[in-house]
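These notes open a run of structures that come right after.
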Structure 1
Amino acid sequence: MEGEKIMANTTYSLIIKRRTIRKFTQKKIDEKTLEVLVNAARLAPSAANLQPLEYIVVNDKNLAKEVFRHTKWAGYISPEGNPKPGEEPTAFIAFLVNLNIAKKAYYQIDSGAAVENLIIAASEKGIGSCIIGAFNKKEVSKLLNVSNNREIVFLVALGYPAEQPVQEDRDDTVKYYKDSSGVLHVPKRTLKNILYFNSYND
């Protein structure tokens, strides 16, 4: 696409290249970098500027392994898509909503904006990510000492990538798969089938 050539080496190029990662090296992410990622999330748009989101960084090796035990991965290809021993994320960030100030109708939109900021900032630093909504909320909340007036919206698993998933434009399926070489292929609906100008055309 012509627009992609114009925007080479920009944030747009990071967005184009970013893929969900489910295999990680065990290189530790330094604490300052994790703080920078949370700051990127913090500065995302927020409805009415209520800013109901808070964050717990899990970078203790043993605690991260405990959190990992309560997560589910890659539903279409489970258990093949699960990180194997030695491929687990080295950190997690729990996105919390402060129920005392959140408006139910909007905090999920806030969460989406914040997590996109975070994963793009991570990608710029060479860090892979996976947004996890399938986890045992009760057990993870207990592990992280989450109070009753906070709720974990989702987790973001982080680590340096040990795989390079491939994106492919397809309209016939949404199911990602691994080929015979173990490379993950991720279908994305084509632009021509989701883009409309000025009105919807069936």
Structure 2
Amino acid sequence: MFTLPDLPYAKNALEPHISENTLNYHYDKHHAGYVAKLNTALEDHPHLLSMSIDSLLLSHETAPKELQAAILNNGGQHYNHSMYWESMSGQGGGDPVGALLEAIEESFGSFDNFKGDFAAAGASQFGSGWAWLSYDNTTGKLVIDKTLNADTPLLKAKTPLMTMDVWEHAYYLDYQNARPQYINNFWEVVNWAGVSEKLNKATA
């Protein structure tokens, strides 16, 4: 069965930018709910429950047709949220360095350009969704995407490196409807070391 991954930090580690109260609901209720619904949907298909979440999503079209929506919706949200927790750290923030910074500058012109484009993707996502930094496996460049609901760049020949959740449950308890303020403060908790590690694996 799929399990809720342990948070890589204490629930208060992202304060004051993201509160423990938000994580109590976001992690313990929302993410846990997606995992439970995915397991329930697949309970009669142990071969699907034994797969990694990446493999399950990438092979969803081979699953029984009546399961594909549950895989994309609940499985997608499980994958996306797991990536979101890894994208942040209580010791995060600052600027990327090394190969990651070089790749950002090559793909976007400068780190400031990247930040502006990434923030715009999150701010302009209508309704619920995500902003992503990914490695395009076809071009070898870094790209920014925004996706709706549970969609993920993983299904578009890309390797996600980090994501920002812009569903309202990610920020409403702390920021109410001020999504731009949440996006601005997200930079204070970005786990650049983790993003760098994912890029190194993608390009290895």
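Readers should treat all values here as calculations from the given coordinates under stated rules, not as data from a laboratory. Quantities reported herein were computed from a predicted structural model and do not represent experimental measurements. Cβ atoms are built from the backbone, for glycine too; each structure is taken alone.
Could you tell me which structure in 1, 2 was used to calculate distance in nm of label points 7 Å out along Cα→Cβ at positions 33 and 177 as 2.2?
Answer for the origin of the read-out: 2.
Using the calculated result -12500 for helix-only ellipticity at 222 nm (-39500 (n - 2.57) for each DSSP H run of 4 or more, over all residues; to 500), pick out the matching structure from 1, 2.
Working through the options, I get structure 2.
Out of 1, 2, which one gives 115 for volume of the Cα convex hull per residue in Å³ as computed from the coordinates?
Working through the options, I get structure 2.
To which of 1, 2 does the computed value 28 (relative contact order in percent (Cα under 8 Å, 6 or more apart)) belong?
This figure was derived from 1.
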